[in-house]
Structure P
Amino acid sequence: MVTKLLPEIDKVYFIDSYTLIHILEGSGNIQVDFENYFDWENKAIYLEKGQYIKFLSEDFVVRKIEFPDETMFRNKDVRVLFKHLISLGYIDFAECSDCKSFLDKSIFSEDTQEIIDISSKQWYWQNPFQASRSEYQIIFDVKEVIDEQFPNNLSNTDLVKLINENGVDAQALVHKKIGLSINKLLSKKRLVESKRKIAFSDKNIQEISFEMGYKDAAYFNRIFKNTTGSTPSEFRMNFDFKERDTFVQDIIGLIKAYHAEQRSLEFYADKMNLAVKTLSKKTRDKLNTSLGQLIRSELISSSKIRLAEDTPIHEIAYQLGFEEANHFSNFFKHYTGKTPTAFQSEKYNS
């Protein structure tokens, strides 16, 4: 989806899918993942799901292109656009005649694959770290390992073993090309994710410290303050975040997506970045029902749809996560007053 955006100053825009932000007008400051950047006119920024962007000046006009088809990003040549290393990567459209030509002629084209291909070629041409294409693949392999493993409290030795599986001294290559050790990259990733949890969730600091791979909350507090100048609690209090009230939309969407696989409140609380008690209270306050009842209602709704389609009862039970068909039948009868077989019979007799 392609849209033109006149962003509100200081508003947090969450990235829900792979997204290209093309700065059409404006050259002031932007903030991405708690870092401020300058001079962005006629540049394109690729962001991945989970990041956010704030515009810190009033004169921005932005073209926003969202890519709902995530399969194109499995190409390792494309990840250089989204997997930012030590700073926010970008495509300079002033130097990319193909990019400018494509976007000028297409204005708001829905043909998004072409701009991805053009941009990745331009990124390699810009060559920000003066590396070969094969060296970049190793560097971004390292980045992906860190992104996946940062909460697991692995030692630097453990990380190096994972990273150097192909026999290349990736640690030396990363340090030479981007100027940071693997351990520094790991610490940087942990810090960003810690800030994200602190700013955008109501989880307590101890819980966040454990999730980020720290065994000791006091040590986490000390490291965080030494790095940022404020304690986690102070950071949470001072971060300017105007919360979007999309709670109902978000929780209903999660239940529709996961009700067949997940019944635990802890799962949904984690997805919503809330404590279980907080999620339960917000659900009750906003929807006048319990989270458990919402999940059960969705299960019943899904059951009725499948029964109406003449899906065999044992298949429905399997599809909706019941271990046995009789468990499903008992559940359905308990909440509807009818057995699945009786429900299907009524359909034929109606």
Structure Q
Amino acid sequence: MAKPVRGGTPLLPYAGPVTPAELSRTVVRVVRSAVDEGALSVAGDVVPDAVKVERPRPGGGGDYASGVALKLAAAAGLPPRRVAEVLRRRIADQPGIALVEISGPGFLNITLDRGGKDRVVRRVLEATASYGHGDALLGQSYDFAEAREERARVVTDVVVRLLRSQGALARTVEHGGQVLPLVACPEPRLRELVGVDAARWAMLRPARHDRPRIEVDELLAQRESNALFRVRYAYARSRALTRNALELGFRGEVGPVPDGEILLGLLSDHPGVLESAARHQAPDRLARQLEAVADGLLRFQHGVLPLGDEKPSAAHRNRLALAEAAGTVLAGGLSLLGIDAPEFL
């Protein structure tokens, strides 16, 4: 059970690239500011603690969309588009925001500053394994019961790690504490059969309410159908690209990567995924994110190094930095799951 803790600090404006988690907090801050200034007249308890921002649906514009204006309209006594207009101007003034438009009944479509998107790579490389960690749950305290069943023990361990990554105080206690509801692992000897890392992945990848799929041969397979193998292989490839680039005499350098939009988007989404996984106590969300980043990196990797007699260029240096950032996210995510990230595979 979450309990408030005194001493939390107010959220501060972000600097540099805008991540979905930061964008959500920015929208909340803008809503509160509009209420405090009298631009919106709603009761204080109507102002949300969190706002969902997501990729626009087909036909929508911008990088992210939010329906917060529709949720506030009734309490404000205004049409949703009128509420959206009040918020649009304020959000557009925030750093890292290029454009805010209103669509449909009152959706806010937010376009990020493109330079900020490129700087996501720099931020990942500077933060290393802590990229995506934040203070979204600062002031919250969680006690979990010590688990005896193997899957419950592993899931509780990772949930504690995720909550701590978002600023919460989280621990396991011998007496009392929250018991996470989940489906137990059907194979009590799983660690002995496949090893610690594969066993943890098998128990963490499904949602807590889903039964783990135990196929020993597949969990041990060194092939693309094995999701854990793909994630670890992608990380190992990122390290190999760095080594190969050094042999060719160049290093990664942050800059625009026109053909890296998908991978950049996944890295930008990562802080929001971590926050969501922590809030919902759902390690499977992080596991799925790592799969997506790994698949994106494995598709992207082929253009990182020069081919044949080609000389290393700024484009190669920029692509290498993006690949290294993706590897950093994979290593940090695997660490939160308690799984090793080998440099050679």
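Work out which structure the value 35, 30, 16 belongs to, where semi-axes √(5λ) of the Cα gyration tensor in Å was derived from one of P, Q. Could you put the intermediate results ahead of the total?
Working: P: 42, 27, 23; Q: 35, 30, 16.
Structure Q accounts for this read-out.
With distance in nm of label points 7 Å out along Cα→Cβ at positions 40 and 296 computed per structure, which member of P, Q shows the largest figure? Walk me through the numbers on the way to the answer.
Working: P: 4.7; Q: 2.9.
Sorting by distance in nm of label points 7 Å out along Cα→Cβ at positions 40 and 296 in descending order puts P first.
Just checking, which of P, Q has the largest value of relative contact order in percent (Cα under 8 Å, 6 or more apart)?
By relative contact order in percent (Cα under 8 Å, 6 or more apart), the leading structure of P, Q is Q.
No lab work stands behind these numbers, since they all come straight from the coordinates. Worth saying up front: this structure is predicted, and the values here are computed from it rather than measured. Cβ atoms are built from the backbone, for glycine too; each structure is taken alone.
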